[in-house]
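Just so it is clear, none of the values below were taken in a lab; they were calculated from the coordinates. Computed from a prediction, not measured in an experiment: that's the story for all the values here. Cβ atoms are built from the backbone, for glycine too; each structure is taken alone.
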Structure I
Amino acid sequence: MGGLSEVSLDDGLAGVEHALGGLDSAYVLFKADWCGDCRRSLGAVKEVVAAAGGTLLVVDVAKQSPSWKTSDHPLRKDPRFQLAGVPTLVLWKGGVVAAKLTSELEDAPTTEAAGQAAAAFIKGHPA
């Protein structure tokens, strides 16, 4: 088990669904390149998931901030995800979001703190 995949929402929500379709369980990190909190968390989350032997799917939610900030964004409206912010780390298990880590990643002041938050989440929610 284990691995890393990346998908952009530019491929549409179907691209995310396709990537998740073949996985029984995986961690999914929703992020954006323009987001400072996301850039700070990305490497730490990758390391922690790899160390746990988990599978990580990284989803880029939007190329520009304005398209993410609208309430009509597909990941905000989709009842399976209901994202409020990025970065968000979820455990996808059995075809549903089984657990979600949100503000702890966003509020982490350092990469180390983001890694600690992700490690605690993964420990409490094994894939």
Structure II
Amino acid sequence: MSLVEVLIVVAIMAMISSGATYLVFPEYKKARIRSALIGASVIKMATEAYIELDMPVGAQACPTIDDLVEARKIDGARIDDPWGIPYEIECQDGDIFVISAGNDRNFDTADDIWSDFKHDDVRRLSQL
């Protein structure tokens, strides 16, 4: 095999891998969004359990992530979303929402992931 043939084979392999990356990357982005949604849902269930069973009398109406870790409702090593930002808990009108900052790592932006997201919301976010 000559050097030219080896270079041609390497070039072909590079084109195939770049094509595969182009096809796989959007699915990776969706997987991260789904992972954040699952994490938010788990923290929401832990928050509901904490409020019903462990919340001290006279405590604020909405617990924090630290409250849940302290009460051993969630593992302190699993409080971050897939982008490395801690989830936030919001309580509004009796409803509990757990929020991930999303890909831009900033809260209150269009790519935030809420614990009550549906399949269409995941699809919409993956296209941002």
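Here mean count of other Cβ atoms within 10 Å over residues 16-23 was derived from just one of the structures I, II, and that gives 9.5; the source is II. Can you say which of I, II returns 0.55 when FRET efficiency 1/(1 + (r/R0)^6) of positions 32 and 64 (r between Cβ atoms, R0 = 25 Å, to 0.05) is computed? Structure of origin is II.
Could you tell me which structure in I, II was used to calculate helix-only ellipticity at 222 nm (-39500 (n - 2.57) for each DSSP H run of 4 or more, over all residues; to 500) as -16500? Working through the options, I get structure II. For the set I, II, ranking by relative contact order in percent (Cα under 8 Å, 6 or more apart) places I highest. Source structure of the calculated read-out (log10 I(q)/I(0) by the Debye sum over Cα atoms at q = 0.13 Å⁻¹, -0.61) within I, II: II.
Looking at FRET efficiency 1/(1 + (r/R0)^6) of positions 8 and 40 (r between Cβ atoms, R0 = 25 Å, to 0.05) for structures I, II, the greatest value goes to I.
Comparing I, II, where is distance in nm of label points 7 Å out along Cα→Cβ at positions 24 and 56 highest?
Top value of distance in nm of label points 7 Å out along Cα→Cβ at positions 24 and 56, among I, II, belongs to structure II.
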